[in-house]
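Derivation of every value follows stated rules applied to the coordinates shown; laboratory data play no part. Everything numeric here is computed off the predicted structure, so don't read it as measured data.
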Structure I
Amino acid sequence: MELALLISATVLSFLSVASGVPLAKKYLLSSGIYGKDQQKPRKPKIATSGGIVVLFGVLFSTMAVIGLGKILQIGIQNELVLASVCSINIITLIGLIDDIHVGEGIENEQSSSNRLFEIMDVFGDQMEFNDPDIDRVGLSQLSKMIFVLPAVFPLMAVGAGSWTMNFPIVGVIEWGLIYPLVLLPLGLLFVANVVNMLAGTNGLSAGMSLIAALGLGTFALFNGRIESALIGFSLSGALFGFLIYNWYPASILPGDSLTYLCGAALFSTMVLGDMEKFGIFIFAPWFLEFFLKARNRFDAHSWGLLEGDELKNQHESIYSLTHVFMDRGMNEKGITASLIALEVFVVLLGLALFL
């Protein structure tokens, strides 16, 4: 019965996102929430902040399963799932604020009524405006760090995670209050931001997060952690539905709302399933991305410059995993597929080692 509920959650999240994205694209465009696809010839303006739709899919599926679980008297610890969902909601809101934050002093030359008429007259996925570009500068790194911290409180409130960990050679370590007061906040802060770092090509952040979520959900299921598996598989279904529209050439962009959502959901899945070691292992590509970006003081871009059909590294050295494949002359689709394949390999290896 538990497996049937998890399958239902995956299907529900997939269907809700797959059917909701077309409506969301029109709404986001009409609301002026769009961004440039930097690696296309004409740099079209496309609806962004797709994380809002994915959030709806995760909420819909998890809440439906909680309700069904109560009716069918299945032993799901609702407080753990609700705490995770609350944490995901908070951090997705931060991502949305970052997506819609506009630089000061930028004014639109068209009147709001004319702009609304122009937007509502467009039925395609991409738009070409004559008005000046909106300068979306995003929040400062300090602001993001401060705003992310409240997202960990729901997990702390329900005592999620293991306060003891067993390490090779060292043995068992009793973390005590260090775990909820230090390790949980730092872990969430790191995971949310590092997922945001490895992005920049169509389908990359959603695709890699999908594979990681499937791996975490599978690991949790085999270890009897139904609450953790529920979050993992709900996220998987939602991301698969989103990828239909975010795969090259994308008709909607993820925005920080999606990358932060994925970071929070993946972190919650790890914590609820007490599988921090497996989670750290499958995050190897993101760890590598973090160290590569640190070499340039986090001032490098993952996306490249379009030359013909290929993307070229705009930096003199390699400061991102995407640069490795750019230097090999790959196009955008090839870069995305290669990095997703890398994550598939890491997850399969992790399952073989830790299960």
Structure II
Amino acid sequence: MGAKVLRILKKNLLAIITIAISMGVLLYFLFTTDGITALGHLASSLRWEWLLVTLGAMVGGWLLETYVLGVFCKHLYPEWKFSQSFHIAMTGLLYSALTPFATGGQPMQMYSMSKMGVDTGKAGSIVAMKTLVYQAIMVIYAMVMVVFRLGYFQQNVSNFSFVTVIGLVTNGSFILGVTLFMLSEKATDRFLRFLLRNLYRVHLCRHPVAKYKKIHGQMEMFHDSAKTMGTSFKVYLKSGFFTVVQITLAGLIPYFIYRSFNLPLNMDATIFTMLAAQTFVTMVSAFIPLPGSSGGAEGSFYLFFGTFFGPTIIPAILLWRLVTYYANILFGCLTNLVGRAVGIERK
């Protein structure tokens, strides 16, 4: 038993260290700044009904993740159960939280599906198309927020335009590339070769051949996944709609935290502005290579929400991370343990 625990600790050493450092930094700022004083004031004025709404949004996010995943699973496996989707959804959230760039979630979801008897190719198609839908909706969502709240954040957040452009261009280019690849594989392939060749000439791409193989492989995977999933308009419409709801609910969590702190409402601290801020935080955090975007997530939240929360920003970050990150790890672990105990992954 002790040897097994030791192997698990060694396997997840980076994640454990990162999480410990992340918690340590938060607690350090909480106790060395006015954070602990602010926390003391909050304890007496906390609005518990809004705190319950915050927790409800957290659970709602899990259920929406489960439902959207189930839409794709049921399309290929009509007898698919909600409990199976929930187990896979929480597995994805758990391993995304424990790995750099959230890269571990999708492979573990595919592995869990294969343990349930799902064909490996179909499991890959389900995960790939769900990811593509989420990324596409996220880019469109962010663009809408930029259109309506660009002026406000340019005035209140330093380097906002640069950060936003980088995020939108990176994510948008990938979505556009995958879409074009599905429409015309040859034309997209020629354009990709042309682009990488010229980037190499101006010293912006060091290993064009390796980069080409990686990008082409990813696009080919999505192309094959789309073929497997088929062209069911209903599947993409339903998954797209509930993904919008999911992103919106996650984006409202900082607003719910703000209301739970009993802070005053004003022209700046509107629900739409905070929703936009959280969308940008999510986009910026995606570029942080550490598990859970540790450091970058807290820093970007401080950057975007500091003007709203003022002296209570550190307690706000702590509560936000507990709800949106650490809870995924805790309940993801519990779900995996319970799921394995009841044999949900057995064929």
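Tell me which of I, II gives 24 when you compute relative contact order in percent (Cα under 8 Å, 6 or more apart).
Working: I: 24; II: 32.
Label of the originating structure: I.
Out of I, II, choose the structure whose coordinates give percent of Cα pairs over 17 Å apart, for residues 56-151 alone equal to 53 when calculated. Write out the running numbers ahead of the final one.
Numbers: I: 69; II: 53.
Comparing all candidates, it corresponds to II.
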Of the structures labelled I, II, which one yields -27500 when helix-only ellipticity at 222 nm (-39500 (n - 2.57) for each DSSP H run of 4 or more, over all residues; to 500) is computed from its coordinates?
II
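One of I, II was used to compute Rg and Dmax of the Cα atoms in Å, and the answer was 21.3, 64. Which one was it? Intermediate results must be reported in sequence, preceding the final value.
Working: I: 20.3, 68; II: 21.3, 64.
Label of the originating structure: II.
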